[in-house]
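The following blocks contain the structures, represented as structure tokens.
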Structure 1
Amino acid sequence: MAVLIDPPSWPAHGTLFSHLVSTRSLEELHRFAAAADIPRRAFDEDHYDVPARRYRDLVERGAQEVSGGDLVRELVRSGLRVPARRRAPKLRAALASRWASLLPSDPVLGEDLLERWGEPHRRYHTPSHLLAVLEALDLLLQPGDLPLRRGVLLAAWFHDAVYEGVAGDDERASAALAAERLRTVGEPEAREVERLVLLTITHDPAPGDRAGELLCDADLSVLGAAEGDYLSYTRAVRAEYSHLPDQAFIEGRRTVLQHLLTLEPLFRTAAARERWSARARTNMELELASLG
């Protein structure tokens, strides 16, 4: 059990509230809250807000008392902390702004893509992942990439637009969706976007395919994340495959990691190799060892 609670000190609705978190998993947090009859509507992305009158009861049920500062630090260390800029309202606004800059002539398509990325069954392939890929491209794109920029960014938006948890099929369906929707609006990059999305099946673009290298490196940038963020990523991936028994998931995940570790180089662009390569290999090797 790794459920923490801080003292009631956050005023709202005429009372004070505590934060209830788990440093192990959201599943543990939801189970604890359900057992204590805390309604799901009290959940706010990485914590439950609970009124002061429930504080002592929750401690007696096993929640560990910590200060507000310690609660935040432990949540960050666990990898389960959702930064303010990635909370749903700000995240959607940030993505909507990016779409408006990319394809202002078709806001309806942008809304449709945001709805797809926000489907409730997703745990890792969410709007947060989309923003992370777009932010990684901000770091990787160079002035000389201007002719490629539009196609690569559109491919980022479409690369997991269809997600049912079936590797290969999802990417092919996403590529088909991109081709259909972009041709409908007369987008000249439609065929290139379709091609780029298909590359995310293997993340193995041909040498010299700069657009493919940019997209694949951005999509894999999470592999080079700091320890806590990488842990959060692996938990989210497991949650997306919660329908699989442990052994089946472990075998599939081991295959994915072994494939990625055979890619040499893992990241194709110089900027990505410098930023993420060493940390990514360490992360994946440690995860692979843990699966053994």
Structure 2
Amino acid sequence: MTPTLPTQYDTFRVKPLSPTIGAEVQGFRMHGEHPDSVIKEIRQALLDWKVIFFREQDVPTEDHIAFGRRFGELEIHPFATNHPDHPEIVVIHHSETSKYGQNNWHSDVTWRLEPSLGSILRGIVIPPVGGDTLFADMYAAFDGLSDEVKEKLDGAVAEHNFLGPFGYRMDEEEKRAQLEKYPPAQHPVIRTHPETGRKGIYVNSAFTIEILEMEKTESDALLKKLYRQAAIPEYQCRFRWEENSVAFWDNRAVQHYAAFDYPGHARRVERVTIVGDKPF
């Protein structure tokens, strides 16, 4: 584990949720315009803590979008349910009768050639108990690997595609058409963060298919080992949602898991996702 990072910022306070990952930002609202100096500090807090949280963000959807745009271009997801008036917003809704949720560890859209920088998620309808989101520090997960495994993965590349979570909705013709638009992406198994320079695991059970130039049995065994790293509690923080709470996570450094433990209750959250760059 790395030591606790400094928690002093000029324009807001932070309250860490764990030694290395997750902090609540206090004294900031997404509403309205913010000077570049404030946005720079928010970005630094994101780099320091990998996921940051904001409470009481009862703001218009337009402010959610505008805040996301301060960090880069916003993507429009081709397969998710998008807001009818704001296609930049992905709507994730489970009703009282829903039987399944997004409960697996993953990083968003690693099937893109240039996966996202980060995601900003706001709680709209929150169940009275449950529906937490867990986040895993993939720097710490990498640091926890043995030297032997690290050496084996040095320079290794994995293939990712969207078919696992989204392909079941498509017939074969549509799958072929969508794969032409969004071909399988190849990314390093161990990614170097472009801003911090730190190394982290960059494969996930939702979108990663195989490690290239490796026997399938060895690839499968290594991927299972890497997936398990995200499930180690010492590498995690857990966020308990409230209405109008916001989570902003760095997809280059974390994975997340939305717990589906609220059957009989509704949950609606809305997300903007910031376009990233090609992993290296």
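Coordinate-derived values only; no laboratory data. Small disclaimer: the values here were computed from a predicted structure and weren't measured. Cβ atoms are built from the backbone, for glycine too; each structure is taken alone.
Remarks
- Read-out mean count of other Cβ atoms within 10 Å over residues 118-125, computed value 15.4, structure in 1, 2: 1
- Among candidates 1, 2, the computation of mean count of other Cβ atoms within 10 Å over residues 94-101 that gave 15.1 used structure 1.
- Source structure (of 1, 2) for helix-only ellipticity at 222 nm (-39500 (n - 2.57) for each DSSP H run of 4 or more, over all residues; to 500), computed value -17500: 1
- A value of 0.30 for FRET efficiency 1/(1 + (r/R0)^6) of positions 14 and 126 (r between Cβ atoms, R0 = 30 Å, to 0.05), calculated from one of 1, 2, originates in structure 1.
- Structures 1, 2 were shown, and Cα Rg over 2.2 N^0.38 Å at 1.09 was computed from 1.
- Identity of the structure behind 34 (criterion: relative contact order in percent (Cα under 8 Å, 6 or more apart), calculated), options 1, 2: 2
- Structure from which 18.4 was derived, mean count of other Cβ atoms within 10 Å over residues 62-69, options 1, 2: 2
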